Each structure stands twice: as structure tokens, then as C-alpha cells.
Structure 1
Amino acid sequence: MEIPGRVLFSEGNGDLHKLVINTPWSTAEMYLHGAHITNFQVTGQPPVLFMSQLSRFAEGMAIRGGIPIIFPWFGSREGESAHGFARIQTWDLREVSQTSSGEVVLRLSLPDSPSAALFPKFTADYWVKVGKTLTVQLVIANVSDGRDFTFEDCLHSYFHVGDIASVSITGLKGVDYLDKTENFARKTERAEHIKISQETDRIYLDTAGPVEIHDSNLGRRIRIEKSGSRSTVLWNPWVDKAEQMPDFGGEEFKQMVCVESGNVAENRLTLPAGKSNTLKVEIGTLPL
């Protein structure tokens, strides 16, 4: 499924298989483990995605950084892996193609597993298009015989910034959110430009609009547009939480912020049999 000069298979960290993608505008890397995108970089710019230097690359372990796929639950669940099983399974690569203009398109699917058997029968497909922007689509379909399928999904995107002190996030003013750092207290966002200066872990509810990361240090905006998503999660672990994570460097919180698109908490989805949902996110960069 390689495309000479565009898509090649490579041995990644921890002997895991990855795809290296080159387009006229950008480069990207993706691991089959978790269908995990670990790099997207527009030519001549710094990386768009953040990756921890301490990230683990091993079967059954989540990769720290890039774009983890969170499904079918968000957060912790007793006796289960945090954020679901999709990000720690090896996905099947189904299609590799190229558009007439030179964009690379991939399709992967989540294989059956004992974990999946606990839910109504479903399919999970992931479409990735690499070009001037990075577009990803997580398509969840309920293919069961008459059972409703209730789940959460989220594309847990880690973005690379020059210095978190020089960053603001826009697009969430007036939106209600749950503040996980205060026992999920419900609040309303008052800021046009959200600044991060402490541990931040918020689920913004009922918001379908785009969000931008304004980075004066790197002189750019990262624009995140989405559809099929009612939640936006904003996360930075800050000092204490960063030091508690073995796969995250103690100072790395200064170079990242997570702006995650999905359907979580009160926005979790229930699909009747025969129905599907497409969570689509497009990530691009603009001058500041």
C-alpha cells in the first residue's frame, strides 16, 4: 500500500509499525498502534502536534502526544484502561490513496476484540487526509440487531506551542464547561482569549464552533474546525500533574496544550441500530 515518494512503511519507536507521509505542503507520521498520528508539519513551520520525549511506544500502552483516539469512553473506568481501548489496539490499514491534487488519504479500521464484545456490535473507521491541512474523521456505526449503542469519543489532540505563557485560546466565550480541577463544577467561560497559567482540565459542552490557538512566540494560529462534535476539551497538566506522569517530561507542559474535539460527558452519543456518527476535525495553521 505504499505510494513511492508519498507514503512509506517504516519501523517506528518500540518496533511498532508506522507510516511516513509526504505531500507537496506537509509531512506526517502515523502509527498503526492506536491509529495514532504522531506528527503533522507544514513545510517551513514548526510541528503542529506535540509529542512527549518520554512517550512510551509499546503494545498495550498509550502514546503520549499527537492525536490519540479516545473511544468508547472518556476518562477513567474501573478495571479498564483510561480513555477506552481504541488507542491501545493496532488498527488495520484498509486503504491508501492520493487525490488528483496530491493529498494523501488513508483509511483504517478498528479490529474486533474481547473489549469490543462487551458493547453492541459496531464498526469504527478512521479517515486521514494529509495536505495543506490535516483532516481526520472517526466514523462510528451501530451495526447491531436492534440495540442502542451509547459511547463517548474524542480526538485528544496535543498541539505544539512555543511557550504556554504566550498562548491564548479563542472560540469558547459564553460556553458552559465542567471544571475537572474543581470536582466538575459547572461554569461559564467569560474570556474571549483564554490564558493558561495553572492546571487546566475543562469539558466545554454543546459547542460546535471552531477554536484557535494564538501563539505569539511562534507567530502563528492553529485553527481547529470540527463537525459531528458537541464537546471541546481543554487540557494542560501544569507542574504537579506533569511530574506525576512517567511518560511526560516535567517541563514539557510549557510547550503544549490539548484542544480536543469529541462527544463526552453530557454530550455522549446514543446511536440506534443502523445509524452512524462522523466526528470530523480539520487542523490548519495561519499567520498570527
Structure 2
Amino acid sequence: MDLHFPPSGCYVVAVSGGLDSVSLLDILAKQSNYNLTVAHFDHGMREDSRLDYLFVKSLAKKYGLRFIGARAELGKEASEATARMARYDFLFDAIDKTYAKGIVTAHHQDDRLETLFINLIRGTGRKGIGSIREQKNIFRPLLNVTRKQLESYVLTCGLVWRDDPTNFQDRYLRNRIRHQLLPKLSLLQRQELVALMDAQAEINKQIDDLLKALLNYEDIRRLNKQTLSQLSYKESREVVATWLRENNLVNFDHRTIERLTVAAKTKPAGTKIDVYGTARVKVEKEFLALSYQER
């Protein structure tokens, strides 16, 4: 398998209990240069999700690793985006608790292709085409590995995992793409799509580097309104999105970016805008200021 390991150090490994993350945990646990913490977030979206929690906790014990877990009550109807936001809030909190270098997730090549098609169907910008890549504090060693390779790995190693029954329900767009579209792609088509995503990700990186140059790293929680006033609306949106990402806020939606961009140009000082979780932006005379509310 074509693995891209993160540098040596302390990491939080996101483990759902499914085949992908169980494979990832086993692969990382066999390396001698990592100090790992197993992290599991129970979204509270299924009646039996508590069993996943207990299973992952037992896995951590099996490997002799620290375990951090949490549960929410999102309910059956929670969207994928809502679940992702809650999960990453938990994972970034786990980084703070363990002083880790970052999070390691089990996203693989099939996940990338599924997300590409979802983004294209729903309408996407440049970020959607370069979907699922490594980011600041988020490491993904399996991005070049296929689902079939992981299936072969777990069978060869005799690993046990838990299947989420919702993964087999075609009422979800992702599952329809997984079950009906991806199997029809030829190897050449998969390779061409992956090459497209890699090329776009490189272009995105170059654009992001230019955008980051506009931020104030002496106080990254403040974004200068004058910087935005000199840019077009679309350019300002890109700068605001980059600013949030540099503050480890990665699960915002386009409506949040629109609200912040408009607020920077039109709202009076003192206006407050919720981002998500406990993150809030306050409009000041010269800056947008990011802060976190106490729970």
C-alpha cells in the first residue's frame, strides 16, 4: 500500500470502529515512532452506537494506548455536515488535552472520489475539486490507498471491526455514489480523477499561500478590515475562509463566510456573528476579532 506517514510524535487517531479506521490504527500501532491516543466520538445518531464506543475503547486497551471518548445526542436526522462539525470539535479538543501534533484520520482514495462527486453534484468551488487532503494539524496517511486494499489488509491481519448499518442505506447520496457509481469506474478513470484532484490541490495550495500573506500572524485571531476593503467581494470571501482555517476552524459553511464578509464591510462595531461551536466573531472598528464563548 502507498502510505504517507506523518512525522514522528504524538497524535490523536480518530477511530470510528469501522474497517477503515481499524486498519489505520493497526498500521500506526505497528510503528515505533508514534505516541498515540485513540479518540472516538459517538454522534448519538443510532441506537446501537454505544457498542461502537465500547468496541473502540477495547481496541485502545488491546494496543496499550490512551483512550478519549465523548458522546452527543445528534439524533437520526442529523446531517453529515452537522456530524462532521461536532466530531472535529471533539478531535481538536483532544489535541489540546494530549498536546498532540495533530489528528490522524482514515480517509482513503474511495472517500476522496465519493466527496468529489458529492461536491460536483451540489455545486463546488476550487476547494471541492481538491477534496479531502492533508491540512494543518490533520494527517491522512491512506489517501492513496483504495477501499479494496484495506479490505485485503484487515482479512490478512485477522482484524475485527464494526459495520455501521447506515453505510448500506442508499437513501444517503454518499452511499449511492459508493455502491452504484464508483464500481463502474475503470482503473484508468479512477487514476485520471485522482490526478485531477491532486492537481487542483496543488493549485489551491499556491492560492492559499498568497491569501495567507494577507493575514496578521502577530495576532492570528484578528483580521484587518482594511485588507478586505481593498478586495472584491469574492476575494474577500477567500481571505475570510483562509483566516478561519488558520484558526483551526474548518467546518464552516458558505453562509457563514457570506455573513462574515458582509459584516466586515457593512456592520457597525460591536456586531457579533456565531461561527459554529463556541467560536464567535466580533466586528471591531478596525478588525474582525475571533473569540470563544465559555460553555
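Just so you know, all these numbers are worked out from the coordinates, no wet-lab data involved. All values derive from a computational prediction rather than experimental measurement. Cβ atoms are built from the backbone, for glycine too; each structure is taken alone.
Computing mean count of other Cβ atoms within 10 Å over residues 19-26 gives 19.1 for which of 1, 2? Label of the originating structure: 1. Name the one structure among 1, 2 that helix-only ellipticity at 222 nm (-39500 (n - 2.57) for each DSSP H run of 4 or more, over all residues; to 500) of -14500 was derived from. Structure 2 accounts for this read-out. To which of 1, 2 does the computed value 13.5, 36 (Rg and Dmax of the Cα atoms in Å, for residues 219-266 alone) belong? This figure was derived from 1.
Looking at structures 1, 2, which one was semi-axes √(5λ) of the Cα gyration tensor in Å, for residues 163-258 alone calculated from, given that it came out as 36, 18, 12? Answer for the origin of the read-out: 2.
Here the criterion is distance in nm of label points 7 Å out along Cα→Cβ at positions 171 and 251, and among 1, 2 the highest value is seen for 1.
Could you figure out which one of 1, 2 the value 20.1, 62 for Rg and Dmax of the Cα atoms in Å was computed from? The read-out comes from structure 2. With distance in nm of label points 7 Å out along Cα→Cβ at positions 147 and 275 coming out at 3.3, pick the structure among 1, 2 it was computed from. This figure was derived from 2.
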